[in-house]
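Input: structures, listed below.
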Structure I
Amino acid sequence: MAESTQQNQAVLSDQLEKLIDDLPDDQLTIDELIERCGEEGLLLLSALLTLVFLIPVSIPGVSTVFGAVILLVGISRLRGKSLWLPARVKRHPLTVKKLRPALKRGLVWVHRLEKISRPLRLASLAQGRAVNIVNNLAFILAAILLMSPFGFVPFSNTLPGIALLFYSIGLAQRDGVALVLGHLTSLATLIYFSALIGGGGYALKRLLT
C-alpha cells in the first residue's frame, strides 16, 4: 500500500505534464478535460485546475468556471457521489493556446511540493470518516475562497490556489502534513480577505465623512 502510494506520488508532476502536453491545439470543453482525467482522477483534475492561479497571469472567465468545478469536486467527495456539473459548465470552451502556458508555469509549484510531500505521513490526519468530512469541507471552503470577487487583488487567487493544491496532494497521498499546510494556507487566505474587506470599509468610510 505505502509502496503504491509512493509510486503515485513520484509521478504526480509527470501525470500532470503528460495531461497538459496531450491537450489539443485549439479548444476543448470542461467535460472533455474531465474525461481525460478519468472518473478516478478528480484530485488530479483539481490539482490541474489550480495551476493557473499559482502564477501572476489572468485568463478571463477561468476563476469562476474552474473554481465552480473544484467546488463541485469537493461536494462530490463529501457526498461520496460521482461528479455532477451543470450542462453550461460542462460545455464551457477552453482556449488551449492561452491555457497550456499557464498550466506549464504552474507545474513549478507541483515540483516544489513533491519535494516536501510524503505519502502516509501523519495518516491519522488524512483518513477516517470524521477526518475526511473535515478535510473535504476545508477543500470546499478553499474553492469558495478561490471564487471570491477579489481577482483584481494580488494573491487573492494564489493563496486559495496553493491551499487547494496542498489539499489535492494531501488527500491523494494521505499526507497529513500537506493537509495541515492546506488548512494554514486557507486560514491565511481568510485573514487576508478580512483585511481587504476591513481596509476597504475603512477607506470608504473616510471618503464619505
Structure II
Amino acid sequence: MEDEVLIRPYRDQDERGWVVCRVLSFLDSAFFDDVRRTKEHYAHRAIELVAERDDEIVGLIDIECEELHGTVCSDRPGLGAMIWHLAVHPEHQRQGVATKLLREAERVARGRGLVRFEAWTRDDAAAHAWYEARGFELIDSYLHVYMELHEGLRDVFPITDDGLRPVKMFAHYVSDQPEEMRQRFSRVHDDVLYELRFE
C-alpha cells in the first residue's frame, strides 16, 4: 500500500484536502485544538509537499526555508528550514507516508543549500519517537500553558481598566520553575524543538 502514495508539490486546488488531512491527523495529538481553516502561507521560500493516494490528500509537509541564517530557525550553525506542518490522515498512518514526505523534503532542501531541519512538537510520545527514529535530536524546550478562569487566571491577568475580562489564556513559559506551572494549571505541555542535521 505504501507504494501507491504519490509525493508531489502542493497546488492551490489542494487546500481543502490539506486542511481536512491536517485537522484529522491532529485530533489524537497534543495539538488537538490547533485547528486551521485555511492553509498557511510563508514569508520565505517554502517546501510544500502533499502525499496523494487515490486522488485524496493523505499527508502533508510544509517547511519554511532560510536564505539568510537566523531568519526562520534558531541561531545554530548552518542554513536551516522549519517544519511548520507535518501530518498524515489517521487511516494512512504507520505506512511510511510521513517518512516519504520528510525524505523528499530533505532532497529538495539539500538542493537549496540547506543543512538542517528544525521542528517544534509537544509532549506526544509517538511524535517524539518518530522524530528521534529519523535522526532528529532534541535541542530546546519551554512550556505551553493554558489558564482557565477557575485556576486563578484573573490573578495573572486582571480585568483591565477598559473592561477586558479574560476567561481563558494561552501562554509560553520560559523560566526555570516548570513544576510550579504544572501544579498550578491543569493543561501544561512541553513544547520541544528537534533538529535534524543532514549527513
Structure III
Amino acid sequence: MYAKIVEGGALSKRAAKMAETREKLIAAARRAFAEHGYAAASMDNLTAEVGLTRGALYHNFGDKRGLFAAVVDQIDTEMATYAKEVGSKTGDLWSGLLAEGAAYMEKALDPEVQRIVLLDGPSVLGDPSQWPSQNQCLQATKATLKQLIDEGVLKSVDIEAAAILMNGAALNAALWIAANPDPESALPRAFEAFNTMMSGFLAKAEARD
C-alpha cells in the first residue's frame, strides 16, 4: 500500500512538472510568435529563454507547428471566453448573442490576436472553422439558438446550419478586420453588417428593431 502511495505521488509530481513545462513553453511561444511571427520565431531562442531544451518542446508538442497550435488554441479560447463574458452581462439571450459576436470581432484589434490567430493561424493551421476551439464555440451557439427558438424569439431554422453561419460570420469578420489596412475603420462596418444579417433570424424582426 505504501509503495502505491509513493508511486502515485511520484506520478503526480511528474504530471505537475510536465504541465509546468508546457505552460512555460506556451507562454514563451506567445511572446515569440507575437513579436516575430510564426516563420521568424526561433525555437532555440524560445526554449533557451525558459531554460529548457528543444527536446522538451518536441516531447510536449511534437514540433514548432504543434506548439503554435497550442498557442492558437489558448488565445482563441480566451477570445471566446471573453466574448461569452461580455454577452452574459446583457441580461438577454439574443442581445448576448449579438454582443458575443461583436466582442469576438473587437479582439481583432489586439496586436497579439491579429498576428498569431488571425494572420498566421490560417496559413499555418488551415481552415479556422475546423480548429478545436471553434468547435467548442459552435456547440455553445447551438445550445443558445435552441433556447431562443424554443422561446419563439427566433424563426424555426436548422440549428446547426444557423450556428455555423453565425459563428462563421463573426470569425470571418475578425479575419477581415485583422487583414484590413485600417482595422479601426473596418470594425464598425463589420458590426453593422453582422447585426443586419443576424436580424434576419428574428421571428418578429420589425418588433425588435
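Upon calculation of Rg and Dmax of the Cα atoms in Å, for residues 78-181 alone from the atomic coordinates, which of the structures I, II, III produces 13.9, 42?
It traces back to III.
Further question on the same structure: Match the computed value 0.8 of distance in nm of label points 7 Å out along Cα→Cβ at positions 30 and 110 to one of the structures I, II, III, and report its label.
III
Quick check: 12.0 is what I get for Kirkwood radius over Cα pairs in Å, for residues 38-93 alone, calculated from one of I, II, III. Which structure matches?
Structure I accounts for this read-out.
One of I, II, III was used to compute mean projected area of the Cα convex hull in nm², and the answer was 12.3. Which one was it?
That value comes from structure I.
Any read-out appearing in this document is the output of simple, stated calculations on the displayed coordinates, not a laboratory observation. The structure presented is a predicted model; accordingly, all values stated were derived computationally and were not measured. Cβ atoms are built from the backbone, for glycine too; each structure is taken alone.
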